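Scrolling down, you'll hit the structures one after another.
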Structure I
Amino acid sequence: MTTAPPLPEGRQLLAGKTVLVTAAAGTGIGYATAKRCAEEGARVMISDRHERRLAESAEALAAVAGEPVASAPCDVTDQGQVEALAAAAVRELGHVDVLVNNAGLGGYAPVAEMTDAQWHGVMDVTLHGTFRMTRALLPHMTGRGQGAIVNNASVLGWRAQEGQAHYAAAKAGVMALTRCAAMEVAKQGVRINAVAPSIAMHEFLAKVTPDGLLDELTAREAMGRAAEPFEVANVIVFLASDLASYLTGEVLSVSSQHP
C-alpha cells in the first residue's frame, strides 16, 4: 500500500479567479476543493444546505485565504435557492470564473427494493442539481465570454456496482450533461469538464456506506488505498485553471481502480 503524498504547495494556478463550490461544508471533496482553490490564489465562495457546517467551513477557509470567505445556504433541489445562490455569487465575487458542481447524494438500495423516493432523491440532487446550477450560471459566463465549470461525477458512471443503480445512473447523466453542455458553449469561451473519482475517504462517506464495503472498494485500488479528498481537488483545480485551456467536454478519472 502506498501512502498519501503531502499536500502540495500552492502555485497560484487560480490567481485572480473567482470560484463557487457547492456542497462544500464538512470533510469531503467539496471542502477540499474550496481549500485548494484558495491555496491556489482564488477568491472562493461556498454553499451547502447544512447551514451550521457551512458557517464552520467558511470560518476555516477564511484562515487559509487570509480574508473572509463568502457563503450562502443552498439546496440544489430548489430552483429558487439555486437562482438566489447564483445571484449572491455574482454579487459577492463580482463575477464567477469557475463553478464547481460538487453536490451529490448516494445511498445503497438493490433495484428490486428501491423506492421511487430513493431513486428520485438521488437523481434530484446529483443530476438535476448539477443541471440547475449549470443553467443558472451559464448565461453569466457566456455573457462575459469566459468561464469554467467542473462537475463531480464518479467512476460508477462507467462501472457497475450492486446497490448503486440510482447513483450510477445519476453520475452517468452528469457525464452526458458535461459533454453536451460543453459543445453548446465552447465557442463562447466557456469550458465544462468533470472528474470521476473512484473512492475518496472522508468522515461522511464512512457513515453512509455499509460495513465492509469501503474495505472491499479500497482493496480494488492499485495503490492499495483510497484517495485523499485533496487529491481529487487537485484535478478539479487543474480543470478550472488555464492549464486546461484546451480541455472541454472531458471526464477525467481520478482512480487507481482495477477490475
Structure II
Amino acid sequence: MTRALDGFDHVEAWVFDLDNTLYPADCNLFDQIDERMGAFIAKELGLSLGDAHALRQRYYVEHGTTLAGLMRLHNVCPDSYLDYVHDIDLDVVDAAPELGAAIDALPGRKLVFTNGSRKHAEAVAGRLGLLDRFEDIFDIHALDYIHPKPTREAFDRFVNAHDIAAGRAAMFDDLPHNLKTAHTLGMTTVLVDCHAGDRPEHREIAGWTELPGHIHHRTEALAPFLAAIGTDLAGETDRAEAHVLQAQFCLT
C-alpha cells in the first residue's frame, strides 16, 4: 500500500467540491436539495411531481446541471431557482473539527469549487466550521450558470480566476466525471466515495473493481485521509530540513 504522501508532495492548491464531499452524504442534505428542485420544476412548469423529478434528472444528464437545462429551454431565473432549492434545513450538518484541523495542516492554498451558489456554500461551510479555512468559493454564478463542472470551460475559468497551476493542484470530488476533466488539466484527483445511492455515478462506483485511470486516489473518509497527507508532508519537510542541517554541519 502506498503512503498518503505519494502523489501530493508537489501540491500547492487544494480544491474541494462542496456537496457530498466536505460533508457526509448520510446527513441527507443533498436529498433535501433534490426534493426542492423537483418542487420548483413542478410549480414553474405545471408538471406533476413525478414528471418534474424525471425532467430534473434528464436535464442534469444532458446539461450538466438541472439549472442549465431550465435556463436554456425554459428561461428560468437562476437566482430564483437557487434561492428556492437551497432553502433547506442545515441543522442536519454537524461541525467537523477534525476535518478543519486536517485542512489547516495542509500546506498551500485551499479553495471550494462548486456547482452550487456561494450563499449555499458559505452557509454549509459555516455549519461545518470550515468557512475561514478557504481562500475563496468559486460557484455557479462565476460560471454564468450554464458552464458547470465537468465542462472544460468551468475548469478553465476556475484556474484562470485564481492563477492556479493545474499540475500543482489536487481536486477532491464525489463525482468521477468532474475528476475526469480535472485529470485532463493535470490535477491530482481524489474521489471522495460518499456512498450516496441515488445518482447513476454513485451507483457505478459501487461496481468498480479498480480505479479508472483518471482517478489517482479514493477515500471514504476525507478527514483522516487529509490528516495522513498533512502528517506525511510535515514529516517530509522535517526530513528535508534535517538533510540541510546535516550538509551544513559536514561543510563546517
Structure III
Amino acid sequence: MELYTTWKQLMVQGEASAWQEIYVKFYQAFVEKDRWLQYIEGVGTTLLVTAMALILGIFLGIIVSMIRSAHDQQRPGHKNLILGIANAICKVYTTVIRGTPMMVQLLIMGMVVFASSRNFTMVGALTLGINSGAYVAEIIRGGLMSLDPGQAEASRSLGLGYLPTMIYIVIPQAFKAILPALSNEFIILLKDTSLITVIGGKELVYAAQGIMGRTYEAMYPLLGTAVIYLVLVMIFTWLQGKLERRLREGDRR
C-alpha cells in the first residue's frame, strides 16, 4: 500500500517510470478498495443470466422445433389446421428474432416492453433467452431432420405416439449430433450477456464500466474483463470436449 501511494504521487507529478505507472493503474483497477470483488460479482451475474437464458432458449427451441418438425412430417392430404397455425407462428418468431440485431431486441424489451421495470438484469436474461430460442430451434430441427425417418416410422408402427417417439427415440439420437452446435450457442450466449449493460443490466461489463468511471482509466478494467470472458469460454470448451468424449465412449460400448 505504501509503495502504491508513493508511486501514485510520482505519477501525478509526472516523474513515474513506465513500470510504476503500470503498477499504479493495475492496483487501481483491481486491488484498491477491493475492486476485484466487483468483478467476481459481475461474473456471478453473468453466469446466472447465461444459465437462465439457456434454459429458456432450450425450452423454446424444443417446442418450436417439434411443432415445425411435426408440421413438415404430415402426410399429403392430412394437414392439421391448428398445427399449421402454430407452425406459421413459429416461422414468424424465428424469422423476426434471427433477422433483427440482439442490441435492438434488448433496447425494445428494456425501453418499450418493460419500460416500467427496474430489474434490467432479468429483462436482459429474458431477451437473451427469447433470442437464443430461435437459434436453438433451428439447431434441434436440423438434428431431427438428419436422422433416418425409418426409425420414427418403426416406433409409430409399434404403437408409440408422436411425443413418446420424439422423447424416447428421436431426441436422444439427435442430441449427440447437435451437441457441438448447442455448445457453440451456449458460448455465444455467454459472450452476449455483455450487451445487457446497454439497458442497465449489472453484469461483468457493467462492473468494469463502474471502475472505469472511478479510476478514469479504461485499459485495465477492459483487459481484465476480456481475460475473464476468455477463461470462462476456455473452461466451458474444455467441459464440452469431455462430454463429447464420454458420449463417443458410450457409443463404442
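Just so you know, all these numbers are worked out from the coordinates, no wet-lab data involved. Predicted model only: the values in this text are computed from it and were never measured. Cβ atoms are built from the backbone, for glycine too; each structure is taken alone.
Quick look at the numbers
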item	result
Relative contact order in percent (Cα under 8 Å, 6 or more apart) - highest-scoring structure of I, II, III	III
Identity of the structure behind 48, 22, 11 (criterion: semi-axes √(5λ) of the Cα gyration tensor in Å, calculated), options I, II, III	III
Origin of the value -26000, where helix-only ellipticity at 222 nm (-39500 (n - 2.57) for each DSSP H run of 4 or more, over all residues; to 500) was derived from one of I, II, III	III
Identity of the structure behind 0.1 (criterion: distance in nm of label points 7 Å out along Cα→Cβ at positions 191 and 215, calculated), options I, II, III	II
Structures I, II, III, by mean count of other Cβ atoms within 10 Å over residues 95-102: label with the highest value	I
With FRET efficiency 1/(1 + (r/R0)^6) of positions 23 and 63 (r between Cβ atoms, R0 = 25 Å, to 0.05) derived as 0.00, matching label from I, II, III	III
Distance in nm of label points 7 Å out along Cα→Cβ at positions 167 and 223 from the coordinates reads 3.6; which among I, II, III	II
